[in-house]
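Given below, in the form of structure tokens, are the structures.
All of the numbers you see were taken from the coordinates with simple rules; none came from a lab. Values in this document were obtained by computation on a predicted structure and should not be read as measured data. Cβ atoms are built from the backbone, for glycine too; each structure is taken alone.
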Structure I
Amino acid sequence: MAEYPQIFRVRQSFERPKVEDIPADVEFQLSRLSLSEKVKPGQTVAITAGSRGIANIDIIIKGIVDHFKNLGAEPFIVPAMGSHGGGTPEGQRQIIESYGVTEEFCGCPIKASMETVIVCEAAEGFPVHFDKHASEADHIVVCGRVKPHTNFVGDIESGLMKMMLIGLGKHNGARIYHRAIKDYDFSQIVRSVGREVLSKCSVVAGLAIVENAYDETAKLSAVAPEEFEEREKELLVLAKQWLPRLPFDQGDILLIDEIGKDISGTGMDTNVIGRKFGCHGAGPNETPKIRIIGIRGLTNETHGNGTGIGNAEFALTRAINQVNIDITRINCLTGGSAAGAMIPIHYETDREVLNSALPLIGLTHPADAKLMWINNTLDVSELECSVAYLDEAHERSDLEVIVEPRPLPLDAQGMLPEVKSLGQVLV
């Protein structure tokens, strides 16, 4: 196929609240809870660290550690990420350390284990698992990002409550909770288990993080245990408001340079790509509606976890070769989604991917295809779009065309560069 759409670069304008001084705000937020009334000198405090690539997570965790050290307590960090990292203590420790959450930087021990204790039996009839190291601490601080879940809908989705289930439940808990969700629903299970943990474990506080559309820390909020549910509902409203989005609601092809667990639980955020309610297409009332997705690679920080690659129709062979299939299968099967680990049709070159994908978009001529090309679903403030969108882009006040149309930059080997590099092109 000799003809491809020309592309232009567009910049989106999103609302941009931002925390300017992370350590100071962490200290301010935690100070509001007067934790010295509960936490005494010499007591141990377990602080959760998850597997998502949360902006400034190393600085945030260190801020929590420093607060409790100033109270005379003895904080330590526990990886809280279900089955991620291959379901091994070493893998989970490696993940948080790759984000800068190290013993040296944070100034306290990291205690990684997949061992759990059974706290009780949930009302639905299954055991409630809890990280062994956290269970032995005098106090627990739950730190996590509040955002829309990639599979479930409710007034509580992904955040502090989920961290107490999937994160601190480790592989044992995550596996059984996802099974329970199949028989009940996410809202019921997250509340059922979360309330048991709050009543029977020593959770002293939460620190909720909300990010803006530029992958920056937009808001920090320290939360008392009895306020987890209500506060998380409020923060989820903000998280949805600040969520990054693609600029157009219809698309024939979406190219994504990288996916990974540090980007989203499903590798690419289904809230951004429009596949929260369907593996290979948008739900009836869901946008954007993208016909075909092509994956070009995995992030280094995902450590081979290719969860979510099965939501794409096409991929580069190099992306498939980056997938650690065992780690990916463990994560997807634990999460109850076998499809997420399935392998899409893949080719050695971008040219072959495009030549196979373009005939699948209907009667639209290839040069007129609606194509968007992004780095990842956390990074959509600048992207490349085909000329089919150009007129609308010029008309909209929230979009700025920063590089005018030019040919799709396939090299002699049929490969595209990284989309990030095209922002430097001057026309």
Structure II
Amino acid sequence: MHYMIVGAGPSGVIACETIRKMDKNAKISLISGQCEPPYSRMAIPYFLEEKIAEKGTYLRHDENYFSDQNIGIVSQAVTQVDSSNDNVILANGEVLSYDKLLLATGATAISPPIAGIDLNNVHNCWTLEDARNIAAKAVPGSSVVLMGAGFIGCIILQSLLKRGVKLTVVEMGVRMVPRMMDDVAGALLKSWCESKGVTIMTSQQVTSINAVNEGLIVDLKDANSLNADLVICATGVKSNIDFLENSGINIDQGIVVNEFLQTNINNIYASGDVAQGLDFSDQSQHVQAIQPTAVEHGRIAAINMVNNNCCIHRGSVNMNILDTMGLISTSFGQWMGVPDGEQSILLDKDNYLYINLQFDGDYLVGVSSLGHTQNIGVVRGLIRGKVKLGVWKKRLMNNPNRLMEAYLASSLSQA
């Protein structure tokens, strides 16, 4: 049996390892499409901070790890899938055959369609090559404009500041990290960043970038232009599905999969940032581009590839944990609330503390917070376990800080 995994991020690597544990004799090919060994994008900020070298970003640090596991790595990208003949076509024209195929091709950073976005010293922050380019220009005293204050932008804020740059963040939305924070939390995070010396411009838009001498001029829609030595674009990502045109595989926002993470082609599966899978909270099908989901997908897809769909994917819990210059923010599940739901809020602006619990009847369905780190596992357990709170619903409405007590009492009661 030849298992082929396309994509060498966390989802693809976990899938390879899971298959190897279950089938010691199978042929496993990991199509990476890159010259570097498999690495973690989440480690790039540590590389920019110079806490780790490039090798520190690698998902597996043993130089011979994949060969020792008898996992073959192919550095060419896949340009086409021929599902009728169980083949993939590589960028160099080579054709490789598979018995079962997992598509874990992840996502690609996208840039807004503005003049100058392709100039030198304008970069995304998505790949190791991007990180190398940023490190070369983000030197002490340099002026950096960061486009986008979403999750990607905020995880590199600290890295840029530690490099000694003068940082300005331009965000189109009315608040920072709008996909994981409400207005209160977004405003607190903005205030926190400004207290650390970062200029934050929300409800603002870059209209063009121009090269002037050795620098850049960044034009804004409703404000004066900015001078910059470096512009970093962190305005979102999209699933890597373009190469699947005419493949016969159903695609939408991502690759459409069933409860086994199987596509409409029986021997082809998908996982991670490219899979349009099930959301645990609302049972919708969408791409959930976060690493915990990618890892979960990779493991489940691999089990089903080897054991013929024995493991049902019951949905991933939307979960984000963000460290922005020492302030930890989180969001879980339906953090924005549900129709006719109730909420409980605790706010301490002076100390940057905020917690918002969202309820659907007797169940906790979503949480967002700043400055609270002690109950991350508890929150996930309450939501994922669909723990009926009983009397603890009222107690949490009165004091959201009693999550641990609620978890222990309610779990014991259900048991």
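Some points to look at:
- Which of I, II yields 157 [volume of the Cα convex hull per residue in Å³, calculated]: II
- Origin of the derived value 3.8 (distance in nm of label points 7 Å out along Cα→Cβ at positions 42 and 234; candidates I, II): I
- Taking relative contact order in percent (Cα under 8 Å, 6 or more apart) as the criterion, the top structure among I, II is I, with the largest value.
- Looking at distance in nm of label points 7 Å out along Cα→Cβ at positions 66 and 314 over structures I, II, structure I comes out largest.
- Given 0.65 for FRET efficiency 1/(1 + (r/R0)^6) of positions 146 and 202 (r between Cβ atoms, R0 = 25 Å, to 0.05), calculated: source structure among I, II: I
- Structures I, II, by distance in nm of label points 7 Å out along Cα→Cβ at positions 354 and 378: label with the highest value: I
- Origin of the derived value 2.6 (distance in nm of label points 7 Å out along Cα→Cβ at positions 258 and 274; candidates I, II): I
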